[in-house]
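Next up: some structures, all given as structure tokens.
Quick note: the coordinates plus some simple rules give every number you see, no bench work behind them. This one's a predicted model, so the numbers in the text were calculated from it and none came from an experiment. Cβ atoms are built from the backbone, for glycine too; each structure is taken alone.
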Structure I
Amino acid sequence: MYEIDFTPEANEDLDLFRKFEQQQVLDEIERQLKHQPSVETRNRKRLRPNNVADWELRIGKFRVFYNVEDETRTVSIEAVGFKVGNLLFIRGQRREL
């Protein structure tokens, strides 16, 4: 089982969402990333090299960007954003990955 850590920036990202949205994201993070977070699935994929994270978890319109450290069995949540169409927003700003 992997331990899940949130960066201060990821916690700030979550604070921007409504309470029920935060709970939805946290529940899915717990469900999807506790076991085998580095296995690609329909909702998890490895990203091209970028300056945010190695992995993306899709939860409806929300996107959770994370890194996996297998040696310490830790998942580090780096950022949480949302998509509108093909546009990604993190911390209220449009981002390209």
Structure II
Amino acid sequence: MLFQLFNVFNCRSTWRSAFDGFFENKWLIAAVALSLFTQLLVIYVPFLQAAFHTTALSAFDWMIATAVSSTLLIVMELAKLVLRRRRPDAYA
């Protein structure tokens, strides 16, 4: 789930940084926040835990999951940087 939440920002552009104009699309920010909120509900609300067969995560678990899933964003940002430096005229 976290991979997809990071990846959605990469998908905004194949060459532009995910951080360029980050707050331009309020609907995207709201959708990501809602997705994260509903995921938290499924993980921490007891009757939803039973329905979805989930268990609560510790802060350490969240740190690991966030660190691992953010690698997608980091790698894609580096790839976009290389693309922009190789052919700056093509992305103007």
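Quick notes on this structure:
- Test item: distance in nm of label points 7 Å out along Cα→Cβ at positions 45 and 77 calculated as 3.3, pick one of I, II: II
- When Rg and Dmax of the Cα atoms in Å is computed across structures I, II, the figure 12.4, 37 traces back to I.
- Structures I, II, by mean count of other Cβ atoms within 10 Å over residues 21-28: label with the highest value: I
- For the structures shown (I, II), relative contact order in percent (Cα under 8 Å, 6 or more apart) is largest in II.
- Structure responsible for -7500, with helix-only ellipticity at 222 nm (-39500 (n - 2.57) for each DSSP H run of 4 or more, over all residues; to 500) calculated and labels I, II on offer: I
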